[in-house]
1. Work out mean count of other Cβ atoms within 10 Å over residues 75-82 for each of structures P, Q, R, then name the structure with the largest result.
2. Determine which structure produced the value 1, 8, 18, 21, 20, 15, 10, 5, 2, 0 for P(r) over Cα pairs in 5 Å bins from 0, in percent, calculated from the coordinates; the candidates are P, Q, R.
3. For structures P, Q, R, calculate Cα Rg over 2.2 N^0.38 Å, for residues 83-122 alone and state which one comes out highest.
4. Here relative contact order in percent (Cα under 8 Å, 6 or more apart) was calculated and came to 15; which of the structures P, Q, R was it taken from?
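Since every read-out is calculated from the coordinates, none of them should be taken as a lab result. As the structure is a prediction and not an experimental result, all values here were calculated from the model. Cβ atoms are built from the backbone, for glycine too; each structure is taken alone.
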Structure P
Amino acid sequence: QRYPVMWQGELVLKNDCSAVQMHFVSGSKMLVGQSLPQGTLEGNIGPLRIAQRMRLETAQLEGVAKRMMNEQEFSMLLALPCGHDHMDIIQQSSCLRHGFISYLQQKQAAGIVNVPVPGSTQPGYVVHIFPPCAFSSDNLSEAAPDLLHSVSEMAYLLVIIATVSS
């Protein structure tokens, strides 16, 4: 499998939530386990809550692109809606499209989740959640043109996890 599912869970933004699977595209697979909510003993995975926004401005995007130069310091994932059956996937796609993609595109922003270093309060990782935009398609077309082609009509978010430079 070229783009394995690395995380499955709920994405939350304000009062909206959507079930997604995140497929690994490029970068470091290790960062995914360190930065995204992991399952508890009961098997429940906590939601990934978008608490802040980053404007899609050149300076901000250049900062993210700079972090993506070192393969050990970032992970690129593609979040796609998932569900128990076809109807559920249609429902989740609609939630993702209206609650997340439209909102972020309207605000011209990416969602941000700051994740502390495990076991501390020190900032460790920043999870950037991009709606379809020039930055998303440029990066996807470079890393996985076949994947971009197959999801271009679907509801998707580009997720870039980066380490916080100390």
Structure Q
Amino acid sequence: MDAKNIGRIIKEARLAKKMTQNEVVGDFITRNMLSQIESGSAMPSVKTLEYLCKVLDIQLEAYDTTPAADAGMMGYIELRNLYAAGVYEEIVKAEPPHGYIDEFTALKARACLHLAEQLTENDDISAFQRAVELAKQAQELSSQGIFADINAHDKAEQLIKKAAAKLSAYYSSLI
């Protein structure tokens, strides 16, 4: 679904509920941003779209007349649900949904970090090696796109150091 259709649906839902733009936005987004979304000049982020759908009590899928139009958005929402459920491995293996590369990159970086953290909680050497690979991947991903996250990059570095220390101790014990 394109920005104009999403904007039209949001505006119609707001007017049907007899709400002003200020009532809809609350503290979540600015009134100006809502105006841009309603006019079709801005595409809302997934988070903003979820917020607006909740406030206006609508489901955009009900308005979708083209089956493939929202495949990217629905794919991304499905991946976010997996993340919320702690199913990180599937996110690490997934391909980015069409039109949601930046959002997916940030989500995958976080999934890599969580999975790496889980792998460093035991004494399995192969798990530590995989944790290092995942942390390196998280470092790379966390520096890409508009959602680049220096904190995730730093956290990945700490995980690498932790795993490297464990691996070093293990290999030293073999001598």
Structure R
Amino acid sequence: MDPKPHFETLARYNRWANRRLYEVAAQLSDAQFREDRGAFFGSVRGTLNHILVADRVWLERIEGEGPKPSSLDEILHDGFAGLRTAREAEDERILRVLAATPAERFESVLSYRSMAGTPHELPFAQIVTHIFNHQTHHRGQAHTLLSQFGLDAPSIDFVYFLLETK
């Protein structure tokens, strides 16, 4: 099986889920967006910034270029509007990177350095899987935070994406 179409589907799902989550997060006041609720990255602001940071770290490793955040808790965008715009652009970047990736690269190994500078090698397909799994994990945290504010957090399960877009 050629894994490329599968990863392109995950990238489209990723964009869909992020859009749905951000639509609800847009209902937060600025104070709510910033409020530390005891989540791993504190707030909705911290959690959504972390997802963007991690995507940029991995895409820089994959492409060998692009923004390279200095820490996993870096706040790239202080306000919601700028963060939302950056998220939409990053989702499009993920789609472009996967579209430009030759199918055989999914069978290769990616050599990279961790944030601490430690060298690692992992199968490229597993790295791409990690990117999407990581987003799902932290979107779940953001989803919980939105629910804690009394907002109607959206259904963002993969199966709903498949049913809606088939």
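1. Details: P: 23.5; Q: 17.2; R: 13.9.
Comparing P, Q, R, the top value of mean count of other Cβ atoms within 10 Å over residues 75-82 belongs to P.
2. Structure of origin is R.
3. Values: P: 1.71; Q: 1.19; R: 1.53.
Comparing P, Q, R, the top value of Cα Rg over 2.2 N^0.38 Å, for residues 83-122 alone belongs to P.
4. On the way: P: 26; Q: 15; R: 31.
Only structure Q yields this read-out.
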